[in-house]
Every structure is written in structure tokens, then in C-alpha cells.
1. Given a value of 3.6 for distance in nm of label points 7 Å out along Cα→Cβ at positions 145 and 329, calculated from one of P, Q, which structure does it belong to?
2. Mean projected area of the Cα convex hull in nm² was computed and gave 29.2; which structure, P, Q, did it come from?
3. Of the structures labelled P, Q, which one yields 11.6 when mean count of other Cβ atoms within 10 Å over residues 209-216 is computed from its coordinates?
4. Taking FRET efficiency 1/(1 + (r/R0)^6) of positions 273 and 313 (r between Cβ atoms, R0 = 35 Å, to 0.05) as the criterion, which structure among P, Q has the greatest value?
5. Between P, Q, which one scores greatest on relative contact order in percent (Cα under 8 Å, 6 or more apart)?
6. Using helix-only ellipticity at 222 nm (-39500 (n - 2.57) for each DSSP H run of 4 or more, over all residues; to 500) as the calculated read-out, with -16000 as its value, let me know the right label among P, Q.
7. Kindly point out which one of P, Q the value 1.9 was derived from, the read-out being distance in nm of label points 7 Å out along Cα→Cβ at positions 289 and 489.
8. Kindly point out which one of P, Q the value 25.5 was derived from, the read-out being mean count of other Cβ atoms within 10 Å over residues 17-24.
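No value in this document is a laboratory result; all are computed from the given coordinates. Please read all numbers here as calculations on a predicted model, not as lab measurements. Cβ atoms are built from the backbone, for glycine too; each structure is taken alone.
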Structure P
């Protein structure tokens, strides 16, 4: 069992294996996210340049998530899956919300009427499959919908992430030839962030490991923070018992390279109370991160208003303060160097967001469901409603009126709120009015192109928007892409109401 702190350690190990001319297609490395996979590939290539500069490529080695690997297995060994498309979390909800699928699955019987409710149903399906629960133990109505859910995407040639893993595990258990081929092909299996795998992923990995396979898992039980997403820390706690021939390396995992001594000691006081593997944690003695009194402290507030006020004061006090990072570089702190964490952005961030707006502090909200509450996105949504002419009142803070004149004035005011003295609100409203008159309810449109047109009217081609304004429109564009994956790139203008329904979670 290899449990080293730095990802660099396992990428060096993989590079050494490849440099020894072990066939690349016999190597597979699992990561928690696709972003982490790209980082791992980059590091492996970097080490290969040192070891074999004439050929620093990974070849046919797979580096990525477990579910993507499963999809590749299905396509390689069962040709029918080559014609399947992938449903991610967003497109899957849209797929189920289509009238035919919605009623055939029986979601109407479960009272699942909104996109949010359908999303919860999908979450339950994933829990059932990824934690390998027995569907026969489900309530009658839920079991009916679950069975139908399994059937319909298969019929329509779609697969979701948990479905990919579910099918591969089933085939590994039922198709002896398939299991033998997989075990013989993959002789070196590496699993990064092992503490974060869920039960079905652990079963797939253990089923892949044949008698001659070299399995290397890297993880830290202290960093298992995704239990709410199905991860099970028992996988790493019981590893030594489940695999008889193993070696355990703990040397480097005891060193925290990124945090100061005060942060490490505070964390130790909490984490040592958990059920965990025995190990000591120390800081890196060659690092530049220093601890000073006041670097870390805890405060309690009787009212949330006091907490928000304190947060604003702390941000303003830190801005401009001299800081030396762990590379020894000195600079002055600015807004971009600060972050506010929440247990849930969707349920807890609103008071701070409002306070930041009132205080004129620029910020970006990442995560949660607050995209549509951002002022610039509210402006975009108001423009969409104005262009569509639909009588619709979304549950957001902005206002919509049946009167064209009143809505035009609201658009003007919202534009000024977003851009202040910069920009041209007259041009924005006039262009929207012209566009509204040029399209009919039965005309076909691309929501994505319409969105880009609105951004153009906002002044994107005339000046550079600040990062805080650009970030959310980029996320909104991805939401449109998810919608168009199911409904197509072109819809009748009157069908834009379905897009409105999709985004109101």
C-alpha cells in the first residue's frame, strides 16, 4: 500500500514503470476528477522527459475517473455501447423531465414535478447503485420508478455516470471471460485520493485486481470529507486486512507542506478524535510559511448580522497588508487573495453576498445554486423574459412586468446597477426592443446565440469586462449547453419557457 502525501510521488512511480518499458496499456491510474487527471498526466510527462526524453508520452495508458474508465471498457468489449451518449448531472434531469419519460418512469406518481425534485430522484438512484443497496427493499412506488429509470436510458442509448459503473461491476461478476480479460490486461493499477472512493468503485477496483496485479493506492483517511457523496473511509482503514501482500509507506504523509504550524496543530486537536490510522503530523521545516499570534482564532456571534459585520471589517483590514507566501515572495493582499467558506453556499451565503454588494467589495461566488442571483445574470434573465414576451414571474429578486415600457425601465435600472457609470444602458435597451420586434413565437432560435447577443448588447465588444462580471456569464453559457444537449441547439422561441423552468431550481 503506497500512501504518500505528494501526488508527485505516484507520478514519479508511474513514470518509472513506463520508462522500464512496461506496456502503457497495462497501466491505469484513477483520479477523483477529470481536472486532477489532467494534472497527473502533466506530471507524468514531466518525469518522463527526465527518464526517457526521446519518448515522454503516456501512450495508451488510461488516467481519469473510474466512471469514464468503465465507459471505455464497455465500448471496447461490448460494441453496442459505442453508440451510447453520456448524461451528466444536468442533462440527465432534462432527459427525465421530458414529458414522455417523466410519466413513463412514474415521477408524477411520486409527486416529482419540478426540476429540483427530479434532481433529487436522480441522486437517490445514484445512492442505490453506488452503495449497492437492494432495490427490492425500496418502497413500492420508488422501486417502480427505479426499475423504469434503469430501463429507459438503456432503450434510448444513454448512460449516466453511476450506470457506467453499475454495468461494469455487473459484467465483472457475471461474465467470466470479461473479468479474465480485464485482470490480464491491467497489471498496474494506481488509485489516487483512495479515501474518497465509494463502495461500487472499491468493488470494481478489487474485481480488476488479479493475482499478478500491482495495486498502488494513495490516500489519507484524515482527508475523507465526502461521506455525503457516498465515500467510505473504511476502504482505506481496512486495506491492510483485505490485501495480504502489501507494503505501507507513511514517511512523507506525516509532513504538511502547505500549512503553518498553527493551522496544523489546530487541525490535529480535532482530527485525532476520529477513527483513523495512527500517524503523526508535522510541518515542513524548510517551508516559508510562518505562524504568528492571531493567524488563527475562533469567534462566536449571537446574531448573524454581527458575523457579517465582522467579516466585512476583517476583509477591509487585511486588504493591503504585507504578506510573504511559501515561496518567499512578498506582496500586498488584495480581494483576490481572500476567500469565505460556507458549509452550503446556497443556504448560508446570501447575507454575506448582500453585505459585499452594499460595501462595494467585488467577489465571485463559486458552487451552490446562487448563479441566478448574481446581478449580471439577473440582467440576462430579465432580457430573456423581455425578448420572449412570456408572462412569467421567476422566484428571484428582480421584477418582471407585463408592460413593455415598465420592463424596459427595469432593464435600464438593472443595467446601471451592474455596470454603474460604465457602459451604455440606452443602447442595451434599444437593441433588445429591436430584437423583440424582429422575432415571432414560432421562429426557431438558438438560446446560446441569443445569450451571446444579449452579452454583446451589454457592451462586451466595446470594452473589457472585469473578471467578476465575466465569470458568471461563462457558467450560464454552460447551463445553456446542458439544456441544448437534450432539447437541441434550436427551439421555437415560445419553447424558451422550458429553459426558464430548467433553471428555476
Structure Q
């Protein structure tokens, strides 16, 4: 498989370590973590001195947990245990299970003893990677118990903590969680994960922008008319009703994934590709986004709910939770002043697609004015994040024949076609980076808090307004009509990914 396009970042094997997964019997572990780890093991990207310890409250033996892990890998991994039995047998020998309550001091004491035994057996050298794949309300408690139990041996090389989203449910709770974690761990030890940042096309924004001289002079307000970022799902909330009905699309997607895409698209070139330099440039973009007041929220933010949402399992029958958000952001800095960034995300939309579209300004001379009314549009560069990861450029070309007639044509780059295989799962990249100590693709504490500060005026304004008239869009469409009106007021229109 072609290696990830990550200029200057390490591709070496991680050092020996033990990965401890809190919430080992949960959906995230089954669908993402264990399959990703098996794929990494089959690709020989994990160190020989490596173990996995699952930690959860449910009583389970090592063999029972291994059987669960095998079923997960068979269903969700690219490499199937049925087809790679020898590799699975070798991998399974490294999987262990530890029963315990998250608030039990004894459970952490027993865990420390077992980790020391595995250090001796597998040569893992005392390195620890703790993954919080639990409900968010357990994050601070687990961190506090880890600190009290001194799970890393004295003089051990490192211990790190991976924290899943959501990181808080508002600015105050995010700030409190940061304070609680930083009381136990140093910032350099905390890896706040956003799986979007592990996607190959998101990483490729770096290479596409900064390794191609032809693009950098155009990537600014002089040539870009506007930017559209769409993260659409054709499915509903599936079995996430209990979580989603409290969160909604703004918290679930905009505060984390979509603001990260805005930052990566708009950032200045970092001085290097180390974690500090990249994250410094991202935070500059977030801080340059114009804060919204009540009037701004009313004018530039749209929310919606699909027609069958209130009948979903574990959703209130009168729920006013939004399943769709569209908004207009302005970045007040030298590069992007006056260029709107239109962002939308939703459930049960027309198709599954995540795409960043850079819409360039029209040509300044009306030489081909008669073609513009016949479907000829200004140039577009789009980065497809999912599915069918790739990049395309849409431009005008002359149609064959005697007359001068133009048509839009597309130059298309697809990972699977160019490199012979689709990119691996984002969690593979992020797990390896955390083991290596590379925090480039993880969120820093100030990024998280600034992102929350940008969405808080929206949440606060919505709380002041009368309940919206939900539902307001049909499943299988592109959302409420007010989202189209948001761009129409500026003389623009959404472009379907």
C-alpha cells in the first residue's frame, strides 16, 4: 500500500508499548479500534513488543475478549481473520482483558500489576498508551485514577492519554475537562482525537497546498470567490439517539470536524510539519473567524431536522435537536478577508459525501459571456474526503467542432486508481501517531476551547428563541430551503458534492 502523504512525519515503527483501552466492550472499540489494530498488525506496522489490554466493567475472560475481537475484525477490518489465520493467532496472543469499575482504586492497582507482568513477558519497556473509549462523563475520573495509581513505572519512557470526542458539551465543560486532565497529565501527554484529521485526504491538504507552486499564489482572496465545505450523511442517527438528541449537529460536527477542516483549508504554511508549528497555524485561523452576535446568528446560521427524526429510538417525540446546520463564516485576516466560508452538515441528506470546494472568481473579461448562461461556471477545486477519496479540478474547455463552444470538464485524481488501493482507516494513522508521540493530527487544548467559543453564541441564541418549526426537511434532500436561501442572498448556490 502506498504510504500516507505526510511530508516530514515519521514512518518508523513505534517503540514498544501497551495500549490500554478503557471502554473495551463498547461500540467504538468493536467497530474501529480493534479492527484498525489488526490491520496495522497484518501490515507489520506495530512493534514486536506490543500488547492490548481491554478495561471494562463487564465480567469477561481473556479468551472471551479475544473471541469478541475476532468477530469485530472479521466484520470491520480489511484483513479478515478467516483469511489470515496465522496472523490472527499471533495477534490474539497479545490481547488481554481486565475487569474493573472506572471508580475502583483496586481495579487500577490490579491493572498496574498486570501491566508490569506484561512488560516482563513482552518487553514493552513500561510505555503506556491509555485510550478513553468511554462515555465522556468518565474521562476526568479515569484520568484521576490513573494518576493516583502511578501506572507508569518510575523512570519509564512515557505514558500518554488519548481522549475521544466529544470534548465537553460547551465552553465551560471543555475548559473544566482541560483543567482536570492537565492536573494529572502534561499537555504533551494528552492526545485529543478527531478522526477526521486522520483521513488521508485531510492530511493531503498539506501536500496539495504547500508542495505545488502553481496553487499557493491562487489560494487567497485575490482569486477565490468563496469556499464550500459539506459533510453529508445519507443515514440517520442509527443507534445513537441517547447521545445525539443531547448533542445535535452543531456540537457533534461543526465544533469539531468542520472547524478543523476550515482551519486546515485556510491556514498559512507552517515553518515545519511538527505538531507545534502546524497547530499554531490552525489556531490562528480559528481566532481570526469573526465572532457571531445574536443578529449574526439569525442571519447566517440555519438549522434543520429531518422528517422522521422524532420517531428514532431514544429520541424525544417533541425533540428540537437539529440534525442539519448550515452557516457562513468570515475569516478576518490578510489572506481571506471578504471570502465567505459556507459550511453545512446533516443527517439523512441526499448522499454520503464530505468535500471541500474552492470556488474561484469568474474570468474578468466577458469573452465567453454567452457560455456562462449555458452552464459554464467558474473554476472549482474540490478535495473529496469521503467516499472515493481524491481531488478534482473543474474548468472550461472548448467542445469539438467548428464553433467556439465551451463545456465544463473535470480532471480527477482518485486514491484507489492512482495508488492501487483506497486509504486505510483514519484510526490506523492516529493510533500509530500517538504511539510515536506525534501530536500533529490531534487537537491542542487551546484549539478545543477556541472552537467552542465560536459555537457558543449560536447555542445561546438558539436557547433564547421560540422552538423551531421542526421537522423542516425531507429525508433524501439537501436540507431545509433556508439553507439554499443563505447562499442565494449572496448571489451564490450550494454545489452538490
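1. Structure Q accounts for this read-out.
2. P
3. Numbers: P: 14.6; Q: 11.6.
Derived from Q, not from the others.
4. P
5. By relative contact order in percent (Cα under 8 Å, 6 or more apart), the leading structure of P, Q is Q.
6. P
7. Values: P: 4.6; Q: 1.9.
For distance in nm of label points 7 Å out along Cα→Cβ at positions 289 and 489, the value 1.9 is produced by structure Q.
8. Details: P: 15.5; Q: 25.5.
Derived from Q, not from the others.
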